[in-house]
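Student: So, here come the structures, one by one.
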Structure I
Amino acid sequence: MATIILNFKNKVNNYKINFSAVNVIEIESSFINLKDYLKEGSEPTLIELKNQNVSHLNLSNVTPYVLIYFDDSKTFIGATHSVNTAQGDFSINCYNKYVLLMKIPYNINLSELHSLEINQKEN
């Protein structure tokens, strides 16, 4: 578990949102079935991808979530929504080191998100 801080920037000011008791999972595999790592009531969940290459994220039955991507320096890269609007499997390739999964609806402004901090990382 850890406390994470999301840093935001806009034209007027900078601000932070803290999340405590975040489940942090380190994964070395290149194929990841995210459903195996998510537990009800443990949102948000931060995945740290230890694989140096591309990781294949299986999002089948992982809904409704937003996946928020950060690079090695924990700078915001982008986001994907997994909302299960059709039958079948859903997967994506991920080239980033950190993926934050949050249940939809979420209360953050992605257009102002700048970076991530991880504090008090515990096993």
Structure II
Amino acid sequence: MENTQKNPVLWKIVVILLFVVGSMELLFIILGLFGAIVLNRIDWLLGGIFNLAISIGYLLSAYGLMKVRKWALLMLIAVISLKFAAYIVGYFNTKVISFETIIEILIGAFILIYLILLRKRFK
């Protein structure tokens, strides 16, 4: 049964953004996994598999958000939390955080806060 409430424009932008991010990451990860296999780099392969799960999570979450499903909100919370954890581990390994990473963290936090504020819409 579909939600009869009309979703706000920002909601639709978030769904489109998740589809775009998930699709682009999936494309680059598949290329990266191919490179890891060709170069026989197990560390790249493991990182690629982790990021493959993240990108598939983005795509599934976007689909579920489009249908206003509660599982999509929970999945997105898990995916963004895993992404944040990866950034924290990366920071402690390199002691460097890029501007792009900071922007991605802020956008992820904004999306989570926005969707949690609208959680009553989910079935």
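Laboratory data are not the source of any read-out in this text; all were calculated from the coordinates shown. It should be emphasised that the depicted structure is a prediction, and the values quoted were computed from it without experimental measurement. Cβ atoms are built from the backbone, for glycine too; each structure is taken alone.
Student: Can you tell which of I, II yields 0.6 when distance in nm of label points 7 Å out along Cα→Cβ at positions 79 and 111 is derived from it?
Tutor: So the calculation was done on II.
Student: Any idea which of I, II comes out highest on relative contact order in percent (Cα under 8 Å, 6 or more apart)?
Tutor: By relative contact order in percent (Cα under 8 Å, 6 or more apart), the leading structure of I, II is I.
Student: Thinking of I, II, which structure, once helix-only ellipticity at 222 nm (-39500 (n - 2.57) for each DSSP H run of 4 or more, over all residues; to 500) is computed, gives back 0?
Tutor: Only one of I, II returns 0 for helix-only ellipticity at 222 nm (-39500 (n - 2.57) for each DSSP H run of 4 or more, over all residues; to 500), namely I.
Student: Output the label of whichever structure in I, II has the greatest value of distance in nm of label points 7 Å out along Cα→Cβ at positions 7 and 39.
Tutor: Values: I: 3.1; II: 3.8.
Going through I, II one by one, distance in nm of label points 7 Å out along Cα→Cβ at positions 7 and 39 peaks for structure II.
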